[in-house]
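Below you'll find a set of structures to go through.
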Structure P
Amino acid sequence: MNGTSDALKASVIKYCSAIGADPLLVQGAGGNVSWKDGDTLWVKASGAWLAEADKKDIFVPVDLKHLRVAIESGDFSVIPKLCGESTLRPSIETLLHALMPHRIVVHLHTIEILAHLVRDNCQTALLSLLDSSIHWTVVDYKSLGQS
């Protein structure tokens, strides 16, 4: 990495440690953060805790160009390729982070949102709570074993 990349990484790690320590924002290993550095996507490892970002190596470098080529061709079952060696596995949400055009992506499972999403008819409730200028959607949960 160069100086700018190192500074970005340090800022992301500091931010992750702070938000990861707030149980209203992050529950256990939930949520995810990533940043793009050229053709590399640094994404939180599966099972890693954001609160430990300043104590452990929790980010995995994956080949962003490979993911973007797959996405452009409609291959959403693409498996991320690691850049270098790592014992960590990229998050199951890596493709979501690659899809986003932003340099830094923060994706959390906050208690306040989860409290609404687990209810019957949550979309109806959200319609009454959210301003009509906000564009949103609910994406149903799917585990790897579901079709």
Structure Q
Amino acid sequence: MASFPSGVVVLTAFGDDARPRGLTVSAFCAVSLEPALALACIDKNSNTLPAVQHTGGFTANILAAGREQLARRMATKVTDKFDAIKWRRPGSPIGGPVLDDDIAAYAVCTLRDTIEAGDHWILIGLVTEGEHREGAVPMVFSRRGYSD
């Protein structure tokens, strides 16, 4: 599976304490255009999963090329992930932090379905907000390395 290239997404949500949570995922894709649905896979032991369940949604931050350090940081279990990162709240209370300075695009999704799949949950979200940055090239992950 490591040979299949994918985009790099930081999935974010707010916890019941209103603090931001997030993690790096490589399993993210469009499911449907009408309605606009997106899919993300998240580990059952993720610290971000309870925040997604609490808010009933998430933000998929599609990282721009050159943001390897952020992708690696968000892949850890440290509790202060957002301390040195600039972010803003989306228009919707359902979404998580939008990482404007680090993304090629973002999508805020209302959680529509969850499907158990081994040690992960497949989250299917209805896209309610989003945009892309003109000229920003998305980062790609393949064979445990990043490129653009």
Structure R
Amino acid sequence: MFLGTKLGAEAMRHGGSIVNVASIAAFVGLPESFSYSAAKGAVRALSRSAAVHYARQKRGVRVNVVAPGSTRTEAVQRQFERMAAERGDSAAADLVAEILRTVPLGRMAEPREIADAIVFLASDEASYITGAELLVDGGLTAT
């Protein structure tokens, strides 16, 4: 993440946008994966610092973060299956239903919805946005 941000900004001779991906795990405690939460918290800190650094250089490089919540991917499905097995449950679907009860929109994000947030922050429509963290979590962190 550090090298991607640094080298990406160096390659942007005429300005540009870097969008790093963290997770809501950087905002809320996840007892089953505290090292993951710590790593995603580092993405937040790195990105905010880089945003200020490049803004002060007046090079037109913006740095922002998208922090997804649970997203319907194969990796997330495997994670739910592993967590269910560790709890002694046979069905990950029960665990998913339990977790989704805490999400105000009541569902997981589709990968396209995360991509749309990234595309927005990378676009000219977000030209005055830097150092921001866009939570794409169905309202989970608002509760």
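Every read-out reported here was derived from the displayed coordinates using simple, explicitly stated rules and does not represent laboratory data. Here the structure is a predicted model, which is why all the values come from computation and not from measurement. Cβ atoms are built from the backbone, for glycine too; each structure is taken alone.
Each of P, Q, R could give Rg/Rh (Cα atoms, Kirkwood Rh), but the derived value 0.98 comes from P.
Which of P, Q, R yields 3.2 for distance in nm of label points 7 Å out along Cα→Cβ at positions 17 and 129, as computed? Present the calculation step by step, with values, prior to reporting the outcome.
Working: P: 3.2; Q: 2.4; R: 0.7.
Structure of origin is P.
Among candidates P, Q, R, the computation of FRET efficiency 1/(1 + (r/R0)^6) of positions 65 and 121 (r between Cβ atoms, R0 = 25 Å, to 0.05) that gave 1.00 used structure R. Hey, helix-only ellipticity at 222 nm (-39500 (n - 2.57) for each DSSP H run of 4 or more, over all residues; to 500) derived from one of P, Q, R reads -9500; which structure? Working through the options, I get structure P.
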